[in-house]
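As structure tokens, here come the structures.
Quick note: the coordinates plus some simple rules give every number you see, no bench work behind them. Just so you know, these numbers come straight off a predicted model, no measurement behind them.
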Structure I
Amino acid sequence: MTPDEQAFMRAFEDCTLPIERFHHRDHLHMAWLYLQAYPFGEALDRFVGALRAYAASLGKAGLYHATITYAYLLLLQERIERSGRDDAWEMFAAGNADLFEWKPSILQRYYSEERLKSDLARQVFLFPDRVPEPGA
């Protein structure tokens, strides 16, 4: 982890990261940092806890979405393992551009809009209800 990435993670965990520095790409970068630093289960627990605390510090606790968070961490973990753990963030990001598209997002391959927008999906991880097209 670079010194800039360490500072980024520290600001996130301290809830001092300005909201304008935490868009979709930044969420993914932060999750990637956790997955690089910890085994998957610990990374998931730590990231979820920090994300919930960060959202609450901004007065936006209701924005947390369990299914989106878990699904992206699972996708990131798979891609990290496929590409190799030695990739730097920029190399990883360049090789996985589909993760960074927000509208439409990669999750639409796996989830119906109804499922992803449900209250239950916000509260707990729901398994996908779509089977992606081969090669997608």
Structure II
Amino acid sequence: MAKIVNQALLNEMLAEAEQSPRRRAHRNFHDSLEDPIHRLLIGAMPDTVFPIHRHRDKFELLTVLRGRVKVTLYADDGTVLTEEILGPETPCRAMEIPAGTFHGDQVLEPAVMLEVKPGPYVPVGPEDTLTLR
């Protein structure tokens, strides 16, 4: 069966995120955490927190379908490499984050993002998070 992303689903994702204690909601399109390609929607409110993290051996493709999200890429020492505001009404709509690159997302207004990255799922550990001083 086809998996469709329409305005009703975007509205639903934002409503779920608004009610969530974490202020975000996920909807997986992949069937299992073991799938070779993960595809998911993330609905997020501006007060949610995405820790700065990296995926050592996996790229991440992030497309903002609604709202605006600032994505910042960092060097291992915390130096900002680049920063873009993604959204359907901005010059930059999507970004592929290279494997091993620290990145952080700041939701500027309620947003729904489509994330694609290789599986299987590997939790981000403390060695793959970055705390800025």
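For this structure, a couple of remarks:
- Percent of Cα pairs over 13 Å apart, for residues 64-119 alone derived as 58 - corresponding label from I, II: II
- Value 14.7, 42, calculated as Rg and Dmax of the Cα atoms in Å, assigned to which of I, II: I
- Among I, II, structure where relative contact order in percent (Cα under 8 Å, 6 or more apart) as derived comes to 31: II
- Value -17000, calculated as helix-only ellipticity at 222 nm (-39500 (n - 2.57) for each DSSP H run of 4 or more, over all residues; to 500), assigned to which of I, II: I
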